[in-house]
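Once you scroll down, you'll see the structures, which are given as structure tokens.
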Structure I
Amino acid sequence: MALKDTINSDLNASMKAGDKIRTETLRSLRALVLDFEKSGADREMTPDEEIKLLLSAAKKRKESMELFATNNRPELAEKEKAEYEIIATYLPKQMSREEVEKRVVEVIKEVGAAGPADTNKVIPVLMKELKGKADGKLVQEIVKEKLLSL
């Protein structure tokens, strides 16, 4: 089922259940999908575009959550956290740190990276493969750790 259809059916269910936060979050996601459709693309979203849209929405919630937490606004941080968790249910399962580390080590060997100067050889390969499955900051952090230890 396409993301648009899934969101619409989940939105109807959340409205019937009276789940205010879920309804609000799904409406914002539906708006992003509609914006894409109105952008003149004249086609359905590809799975990669759907993941990109969801990752963008999740990243915004995560950044807002951190910002509200540092500015002593716990009620707003909790709302953003709830929205983030709802969006995360539509994303592919996220890889654990250990899984990412294992793949980073494999890619470092594959591309023949010898140190921190080879970061630009490793990151693009990993990001293409792990897009939507692992946080970019985590991947970058692990790559730097592993390359510094070479």
Structure II
Amino acid sequence: MEELSHINEQGRAKMVDVSDKPETFRTAAAEGTVHMSRQTADRIRTGGIAKGDVLAVAQVAGIMAAKRTGEWIPMCHPLRLTGVDLSFTVEETAVRIRAEARCRGETGVEMEALTAVSAAALTIYDMCKAVQKDMEIGKIHLCRKTGGRSGDYEKEW
């Protein structure tokens, strides 16, 4: 079993020192789903949610969250992101979210992609909760990463 990189000699949390790591181009993609009724999905698709364009607001929320990940997650390094994009697929009873993050740096952008999906999912919930309170946010996961010493990772949904 590998040692935990975020634990110091006293067994306490630390931020990993990445100053000796090479700067490389890094990418990550994450996905998640908001499950809902057919009626709610139809209202999102047709613009029938009173708060406005659900997917446009979720897009902006995801981008903003990715940019602030280092402030939300205690051991994350603040990164100079070079790109963040989100896409949405409105299915019969769900909205599927995919976020992709990119940077040139010493550490990866997995947490930024996961944070973007999480914020977009919470925003969808917030914008639709007046219509349906029992929506479920689920299966937020990393599906791809490139760059860095640990190599590439891919797990498509």
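Can you say which of I, II returns 10.1 when mean count of other Cβ atoms within 10 Å over residues 35-42 is computed?
Numbers: I: 10.1; II: 17.2.
It must be structure I, since only it matches.
Between structures I, II, the calculation of relative contact order in percent (Cα under 8 Å, 6 or more apart) yields its largest number for II. Quick check on the output: 0.90 is FRET efficiency 1/(1 + (r/R0)^6) of positions 43 and 59 (r between Cβ atoms, R0 = 25 Å, to 0.05), derived from one of I, II. Which one produced it? It traces back to II. A value of -9000 for helix-only ellipticity at 222 nm (-39500 (n - 2.57) for each DSSP H run of 4 or more, over all residues; to 500), calculated from one of I, II, originates in structure II. With distance in nm of label points 7 Å out along Cα→Cβ at positions 51 and 75 derived from the coordinates and found to be 3.2, which of I, II does the value describe? This figure was derived from II.
Bear in mind these aren't lab numbers, they're just calculated from the coordinates by the rules spelled out. Because the structure is a prediction, the values reported are computed rather than measured. Cβ atoms are built from the backbone, for glycine too; each structure is taken alone.
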